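Below you'll find a set of structures to go through.
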Structure 1
Amino acid sequence: MSTNSARATYQHQSTIHRRTRAAIMDAAKALLSESGISATNMIEIADRAQVSRASLYNHFRDKDEVFLALVETELDRISTLALVAQSRTEALYLISREISEHPGLQTALQTDGEIMASALTASDHKIWVEIYSQLAKIFATDVVGVGLILRWFMGQVTAPLSPEHSKQQAERLAAIL
């Protein structure tokens, strides 16, 4: 096999891998919004993603790993939005709206309160380390500032804000950073 042929084969496989993973993430996000974490299973995720169960298990060991990857995907998506914001206020507002309007978070709170409580208090988990790191990068602030921002966002998971309140509070928070 020539180098070009091998490269083309690798690129094709890589594209299929990315598409499959994206389909799985889209399916998991939709199912989370509809049913919550506990009521969703791997078979439903594979069916909704239109991938074989074997393919799903090639990507993820279990449902917890799927939802952890979904959190990471959402974190990347929201961080990207915030990084292109024109100001700290706009970035705070954008993240606030994403959290307050996220249907998956709202469903999970209603259906999986214990899981959500555990997730919100597991500060030593790698996701929290990544969230902290992303907030530090987005807002270029110190430990105290990141802690304040993080607590504000965490509150919105359990008590979403209206767009007007998001804007007002984002302005106040940006002014003290």
Structure 2
Amino acid sequence: MEEAVELSRVKHAKCATLYGNKAHEVAVESTLVRALPGFSIVGMADQSIQESRERIKSALSSIHFEFPSQKITINLSPSDLKKEGSHFDLVIALLIAIQKERFTCNDFFIFGELGLDGKIKKTNAIFPIILSLAAHIQNLRVLVPSSLLPKIEHIPHIQAFGVETLHEAVLFF
């Protein structure tokens, strides 16, 4: 029974990475468990994603989020696909921020780099990833930095929503 309770604490969301010239969906999972406090990201994440831990901590503190004294684990799946890019920041921060909430954000692809102050920045990888995803996913729904909306809104069959800050993204969900 305790195992089932623990599994229900896993939150899910979606992001993507470019491999060659094609975007590949990445399932992002988070969990908080009773253990020595820590924050780890697993699943063949490159250095830019590993460094995101510090950006995420700072951005979450900008919205007065208090890190629990638990072990935070973020899993990027599939594990055998190399992931790279700071555009994973927003989805990871959101999963941590909503960990204790009952709602989910797993029907959106979420992209954005976080500033230390919680502002969401675009990266050069986001637009090509979304363009590639739109070619093979119907009715694609994305949450992106607001500065990308004018460009993304020209892609057919896509619902794009923009946010300026981590706080706005939390309120969006």
Structure 3
Amino acid sequence: METFINIILFTLLVVTAIAVTRTHGLFGVAMLSGVFSLLSALLLVTLDAVDVAFTEAAVGAGISTVLMLSALSLTSRHEKESSRSNVVPLLVVMCTGILLFYGTLDMPNFGEEGSPAQNHVSKAYIERSPSEIGVPNIVTAILASYRGYDTMGETAVVFTAGVGVLLLLSGLQRRRRKEYKKSGKL
């Protein structure tokens, strides 16, 4: 059943990515990008990476969508037609995808017992966490102690992105007030 859900989520991700590339309205692109991030977060939840899913949902779907909508309010609603050919960017993306796929061929299968993560790190966390950290929940011990700097960095990124959104929105509000004053509507 889990594999079936993963296949559905991957299919929805591909359909959303194609829709993003085919949409010419920038508002639609911003919304579809948010949908893509939410689907990615759902996929990460099914893969038991809840901390990464939370960051993807907060930064990818939440803050990035608000930033894109804020930027959209400062620009036009539709993309301008390009006089350049799309062949070169398509080739670059395809080559990058092929290289990324090639890079995964040497990886162990997902959840394989013989993989380094299953043999070395996992056992050490499970055996040492209760005595070293004193927290009964191993996931909390890993995130708060062993990976504390990483978690602090993720929190700093989310905070910085939130402050950036607030600054952008406050600048947009000041700009609109000036425009209204110039037009005599305020």
_Of the structures labelled 1, 2, 3, one was used to calculate distance in nm of label points 7 Å out along Cα→Cβ at positions 106 and 162, giving 3.0. Name it._
2
*Entry that produces -26500 once helix-only ellipticity at 222 nm (-39500 (n - 2.57) for each DSSP H run of 4 or more, over all residues; to 500) is calculated, selected from 1, 2, 3*: 1
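If Cα extents along the principal axes in Å is calculated from each of 1, 2, 3, which structure is the one that comes out at 60, 41, 29?
Derived from the structure labelled 1.
Throughout, read-outs are computed from the coordinates displayed, never taken from laboratory work. No experiment lies behind these values; they were computed from the predicted model shown. Cβ atoms are built from the backbone, for glycine too; each structure is taken alone.
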